[in-house]
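Every number in this text was worked out from the coordinates using simple rules, so none of it is lab data. Quantities reported herein were computed from a predicted structural model and do not represent experimental measurements. Cβ atoms are built from the backbone, for glycine too; each structure is taken alone.
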Structure I
Amino acid sequence: MEGKIRKFEEFVNERLRKDLEKVMISRDRVAQQIAQYLQLKTVIEMIQSKGVDREPLRTQYTLPEAILHIDKRMDSLNAAADQLTVEAARIKAHIKTVLEGLREMQDIPAEDPIPHRPVW
């Protein structure tokens, strides 16, 4: 029984928690990219609203094209962030399930839930 418990604990600590950390780091990177694109979009919209002439600048896109490109990229990044959030929730649920199994294997009583107080 001790060997099984140790294997489950190692699985949680060495695999699941590391997987969760990787997913959270990836999600943070995606969130940073979203913030950068949002900042760029805001700058472009300010340039458009002020009617600044960009003739001397060489760019790949016109301002409206740049905004469309940014919107598409942000949609893609938001979808990726959502997917990573779901993946993180799945891993957290898996950790919780394994920890609950460990608790039962070791005959540790469940924590008492917080008692509900009447509202009135």
Structure II
Amino acid sequence: MMCFLLSVFTLSLTVKPRVRVIKRYCREAGVVQMTCLATGFYPRHINLTLLQDGQPVNEERITGGELLPNPDGTYQMRKSVELGAEEQRERHTYTCTVTHLSLDNKLDISIGIAMAI
């Protein structure tokens, strides 16, 4: 009788997300679209939150949030919020907060939104 020892190895690969905040002005509509993009991360689970002055933006105002695959086997997610003239005049600070298994701490990127001229 022959016996074989089979070993199972689990590869625990993690890849840190690349995160950026994009601010786009739409003069015709008078709004600013603020987008948080996290891309190139693995594994797939990620928490991406948009904050206004430290408080979560109402989910009803947020577009996006779908987890999408990248061609290299990593993932991406983006969330956006449109800011009207009133919010631009109030000069709030918006923060993109990301937590992921590959990060030791949460990652915060903040930008101020000023009235578009």
Starting from the value 2.0: which structure in I, II was distance in nm of label points 7 Å out along Cα→Cβ at positions 19 and 59 calculated from? II
When Cα Rg over 2.2 N^0.38 Å is calculated for structures I, II, the one with the largest value is I
Working back from -1000 (helix-only ellipticity at 222 nm (-39500 (n - 2.57) for each DSSP H run of 4 or more, over all residues; to 500), computed), options I, II, answer is structure II
Structures I, II compared on relative contact order in percent (Cα under 8 Å, 6 or more apart): the greatest is I
For distance in nm of label points 7 Å out along Cα→Cβ at positions 51 and 107, which of the structures I, II scores highest? I
With mean count of other Cβ atoms within 10 Å over residues 67-74 computed for every candidate in I, II, 14.4 is reproduced by structure I
